[in-house]
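Engineer: Just below sit the structures, each encoded as structure tokens.
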Structure 1
Amino acid sequence: MTASASLADWLARLEARHPVEVELGLERVAAVHARLDCGRPATHVITVAGTNGKGSTVALIEAAARAAGWRVGAYTSPHLLAYNERVRIDGADADDAALVAAFEAIEAVRGDTPLTYFETGTLAAMWLFARAELDLAILEVGLGGRLDAVNLVDADVAVVTTVDLDHQDWLGNDREAIGLEKAGIARPWRPLVLGDDDPPASVLQHAYRIGAVAIRAGSDFLFAPAGEGRWIWREVGYEIDLPLPALAAPVQLRNAAVAVAALRALDADLPDAALATGIADAHVAARLQRFEQDGVELVVDVAHNPQAAQALAQWLGAAPAEGRTWAVYAALADKDATGVVAALAPAVDGWWLAGLADAGARSQSAEALRARLAGSAAECAPVAADVGGALAAVLAQARPGDRVLVFGSFHTAAAALARLQGPG
């Protein structure tokens, strides 16, 4: 590829070059990383794994660290509207030229070693971070943990936000197997922050086996609302009164508590004021992101598995709409759609199902989704070819005071945001 190739050209090539979307394992990507010779991405590194809550936890850690004056890089995936969102340095998305330079550097040393789209993107983030003189790099695991490309780096603090059923084809069929894969980001004698009050036994056994220092929610750190928009986080010998997270949903309090625990576990000083500012300021697109149209509230969320749907249902119950609640749901073909609908059914008055056509082998039509939902609350839901069509249809029947929840995947959220944030 020529030096004048655009970012779009590079991304198209990366998508076409590798025959499979996911190929877990570190040997190939580690070999290319060694040839890049870019060293550690920052003075301190926090790696975040988990079934749900990863993106929010990364954003909370990032906001608090930046409030302390640290120079921070964050690597997350997938993106919503633009690939640049995956790599942030000092709060700004990497520009096209920087990403192209990183891809060119990787190509110059890759040789005949095949790399997936995600692996190349991870190396690009590492290359850019190493040149940015960062105080902290926050790396979000793409899938699992043990064999994920970000696990190339020895994290100073590892975080597992939650463990639940998702990606079973890759990670295993129960929480014990999935938890063990996620715990693979831990390192001997270094902190492993666990967001579950009751993590799988496999996670704890792995921590004890390698000598990682497990820091458990509900045991080693505690958190609870304190009234009037405040909450308390505490551990032995330390307590802090904090503002509630700007991020909506009750589950965000746990994500914030995990973020505080991760920063407290670092061998670095972080002022209490920075924790408070970061918790109050952090935001993430498509996590209960709200819009309003003709008196109808629209809420966009990336929730895509039963655990995330349960968190959505909890929020809907805690903040009921004045009128009816409608759901526009579009899911990837490999997700537990029945479990998602079951979790949300008590909080939803009416359903619309939409197709996803831009997700490759995981794409699914609205008709196929409805067939999978036989016997559920959405089995007779009307269908639309795409998210935009479903959203337009439900808005045509919604009335002021109603709420429309659009959710089901990053693809679903991206389509909704493109429509809601686009011209007109």
Structure 2
Amino acid sequence: MLQLQSAFGVLALLAIAWAISENRRAVSLRQAATGLGLTLLTALVLLKLPGAARAFSAINDAVGAIAAASRAGTSFVFGYLGGGALPFDPKTPGADFILAFQALPVVLVMSVLTTLLFYWRILPPIVRGMAWLLERTLGVGGAVGLSTAANIFLGMVEAPLFIRPYLAQLSRSELFLVMTGGMAGIAGTVLVLYATLLAPLIPDAAAHFVIASVLGAPAAILVSLIMVPETEGKRTGAALDDPDIRADSTMDAIVKGTAAGLELLLNIAAMLIVLVALVYLANALLGLLPDAGGAPVSLQRMLGYAMAPVCWLMGVPWPQAVIAGSLMGIKTVLNELIAYVELSKLGPDVLDPRARLIMLYAMCGFANFGSLGIMIGGLGTMAPERRTEINALGLKSIVSGTLVTCLMGAIVGVLN
């Protein structure tokens, strides 16, 4: 029954996308069916094919090696604060874990590795292969396909840099697709961080984050072409050059990757401090209201009730839907990192294993208001002549990005 509930949710989420479409008559049912079929096939292959499972087990081991390497660096620099041997016995289990010194620095290592893999020309052929596949199967332009494929590895601003010369000439639908792709995925630099947080809670968490990143590409195309269908014809073909890596040597790539990672790390740490403090203040103000249902009113409870029906559509049992909804609300209003931190704190009995897996996929995206500011600023700088249109599509891209990740959660619910 739960799988049927998720299957109904897949159709319901697509119906919501169609209901808020800019031009419902222009939606191509054939293209939508192809997009849904490709997304389902990709999920089926990645989640159920034995060979794929073994491959992602290797990815899980690689992620573990990266996390261990990061821990070696942090323990050398910060000692026991960074994960080194404790000079005392902790009174509380887990009290020796310090997020800022043990988990966040993995962003530095991933930033350097990503920069090196692009400089060594290892990742570009993979990205271009994905772009070719999306162009051939879903009929999107080569530039848009390249940006969407790059979102598997890069963030919402870095991926459009691949097609910066083409941004000004994209159609409205193609521009929205680029924005949806950014909102519906996470960057490789934070993937390992999130996997490290959820590894004790969800088996093979790193593999599932990689699968979610891959699934996000066809799912983003599916939802964006329903919400803003193409009426002008695609503007860009498939003949695109590799991006300029902007590094003179391997050492230069390491230095630049470290600098970029440090900026990201500091931004994550600062946003965590500020957003957690704002949530605390919001709850303090809401606590002045009379209790509702025998419990204090809080931001999490309000968001939980608002998003609970969406979580039910994904296949989460209704008794657990309010808790899951609060996680989705935190992810949308604040960011996915805080939502994953909250998920990692939940006891094993709060959400069952299937619901936890669905929520991993449902929250695997940058669709929140903070990211919207980053995207508008980045794309507006790269294509100033399209700034007005980018601003107009901003809020819509949060909706589309959320629908994409929820669709992925529902598909995972169908298969589990």
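Engineer: Assign the value 57, 57, 41, calculated as Cα extents along the principal axes in Å, to the correct structure from 1, 2.
Structural biologist: 1
Engineer: Could you figure out which one of 1, 2 the value 20.6 for mean count of other Cβ atoms within 10 Å over residues 64-71 was computed from?
Structural biologist: So the calculation was done on 1.
Engineer: Now for a separate question. Out of 1, 2, which has the highest value for Kirkwood radius over Cα pairs in Å, for residues 112-231 alone?
Structural biologist: 1
Engineer: Consider the structures 1, 2: one of them gives 3.3 for distance in nm of label points 7 Å out along Cα→Cβ at positions 128 and 360 as calculated from the coordinates. Say which.
Structural biologist: Corresponding structure: 2.
Engineer: Out of 1, 2, which structure matches 25 when relative contact order in percent (Cα under 8 Å, 6 or more apart) is calculated?
Structural biologist: 2
Engineer: If you rank structures 1, 2 by distance in nm of label points 7 Å out along Cα→Cβ at positions 192 and 296, which sits at the top with the largest value?
Structural biologist: Largest calculated value belongs to 1.
Engineer: Something else about it: Tell me which structure, out of 1, 2, gives 5.1 once distance in nm of label points 7 Å out along Cα→Cβ at positions 16 and 248 is calculated.
Structural biologist: Of the structures listed, the value fits 2.
Engineer: From which structure (1, 2) was helix-only ellipticity at 222 nm (-39500 (n - 2.57) for each DSSP H run of 4 or more, over all residues; to 500) calculated, if the value obtained is -11500?
Structural biologist: It was calculated from structure 1.
Engineer: Moving on. Can you rank 1, 2 by FRET efficiency 1/(1 + (r/R0)^6) of positions 24 and 224 (r between Cβ atoms, R0 = 25 Å, to 0.05) and just name the one with the largest value?
Structural biologist: 2
Readers should treat all values here as calculations from the given coordinates under stated rules, not as data from a laboratory. All figures in this text were calculated on a predicted structure; none of them were measured in a lab. Cβ atoms are built from the backbone, for glycine too; each structure is taken alone.
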